[in-house]
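The next part holds the structures, each set out as structure tokens.
None of the figures in this text is laboratory data; all of them are computed from the coordinates on show. Remember, it's a predicted structure, so these values are computed and weren't measured experimentally. Cβ atoms are built from the backbone, for glycine too; each structure is taken alone.
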Structure 1
Amino acid sequence: MKNNVCLSLILCLLVNLAGYSQSAVFESLSFDSQKLGRKVSYSIYLPSDYNTSKRNYPVLYLLHGYTDNETNWIHMGQMKTITDRAIANEEAVPMIIVMPDAWDTWYVNQYDGKVPYEDMFFEELIPYMEKTYRVRSNQESRAIAGLSMGGYGSFLYSLHHPDMFCACAPLSAAVFDDSVMDTRKAKSHKDLFNRLFGPGDEHWHKNSVEKILSDWDENKLPNIRYYIDCGDKDGLLEGNFQVHQIMRQKNIKHEFRVRGGGHSWTYWRTALPEVLKFVSQTFSRS
């Protein structure tokens, strides 16, 4: 009798486990890029009901920072744990999160055409994700966010392609004015930034968040919700504050948060729940 009871309990447990779905993260997958002539690695988060439903999901492209890769949001940012919790608490909707590797490209097309990363992102990466996974392909279901270099990249992409995203959340974005860029091209990142932006200011101005915003036509405001977050001890705060002021002058709606903290994963881990909530609210409006 006791054995039968134990067996029944085990069977019930197995049935329950079989019906219980968990989210999944697949690290360092890749696809072949014709534009770059190499494989592009990416990691992806799939929500818990992905394998048990047939519906399509909104997508968040989550960009990494300088010297990082497609795995850092997972291991350092605790992305899966934070996203699982937000969805379970109904603070975020189930979504797919794509984390591509960008190496040290700063997400731009290199000035000499040798590494057209931005073209690859929009002409190959996004179509590949929409063909391979059940990703919704409309603007209202596509968001972008990132930290530091990835914050710059997310900002830049939202301005270069304002019809592609419904929400943009740059965290500690590496946005600079001309004077800071001139210093970096001359000293701290001389080889890198000269390789990316070339001599002179022409290509830099095409990719300068501040310059693009300053020149923005106020009669054609982007239909994008912005959430900008930077720590009060972050060396990039000044650039983020300047962008905030320009956006106010241009009447571009946005949220600007300055919280206690610096340029660190401790800060970005606390920012991610708010990003997920923000983009989910934007998805839900569509």
Structure 2
Amino acid sequence: MVKKIILTEDIIIAASKMIDDSLKTRRDPSHSDLEFIIKKNGLEKGDPKLQGQTVGKAKRIRYLLNWSIEENIAGGEKFLIDLLDLVRGVGGFRDGSSNYIGKEEVVNLQQVLKNNGYSLDNQGNIGHLIIDNLADFEKEEALWAYVRRAQKGQEDAALLTGTSKDLLEAVAAYVLVKKYGTYPQTANFPTLLGQAFVALDLKTKSEDMSQVSPVKKAKIEIETTLYKLGCSINMLRNKAGTGHGRPFVPEISNAEARLAIEGMAIISEYLLNKLNEV
């Protein structure tokens, strides 16, 4: 179940378009409806209407969410879920309803959310993208969406919905499938990640570097450090899976968990970029 939606510029634009009725017949949700969920999520200070300005719904929401990025990102992310629920509740996703947001707006919102790792059906129900259900050409785009969320320290980006894989496992498997057509499904994590590194001509362990240049030596040290970091992060995984709370073992702090997630993003981004170089 999705409890929050990350704040990105494209999501903010699509969300504001979802309730824009400035050039059309007025439709719900009303300004009063919006005010209720704004206050529910503690975003009053970022609401231009509550600050005395005269604004339309779309401008109100866009301003509010851009303010949230800097001042109350958690409230803004939860607000997006409430906004989606509100629009769905008044018939905004039902063709024929007086509050229908429009086919173009629905399709645009679906695509924007998909680009950020979410799936939205035609009835307005949101979930996380299940990568194993995607066509091959869509998988890399979905992995990039998880990487972008992990870069922001989003815990729900660490484990991929609908699979037992974490982000690094999924990226390593994807690299091997792209290079060789398959990957060893029973391999342990160090082996899987190591094979992905080797497939991209990256080093996983130190070697005799007495004859290599300082730049080459530094490059090898970066590669081996990234491999060791990936294996260490995997050791912190909560093996119970996505349905058992945090993606990491309870012994580590929130700061350490965030560091681990962002570390996964760094390694995943590097592997995907290297894949597209070779």
Entry that produces 18.9 once mean count of other Cβ atoms within 10 Å over residues 221-228 is calculated, selected from 1, 2: 1
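Can you say which of 1, 2 returns 84, 40, 35 when Cα extents along the principal axes in Å is computed?
1
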If helix-only ellipticity at 222 nm (-39500 (n - 2.57) for each DSSP H run of 4 or more, over all residues; to 500) is computed and equals -18000, the structure in 1, 2: 2
Structure with the greatest value (metric distance in nm of label points 7 Å out along Cα→Cβ at positions 29 and 45, set 1, 2): 2
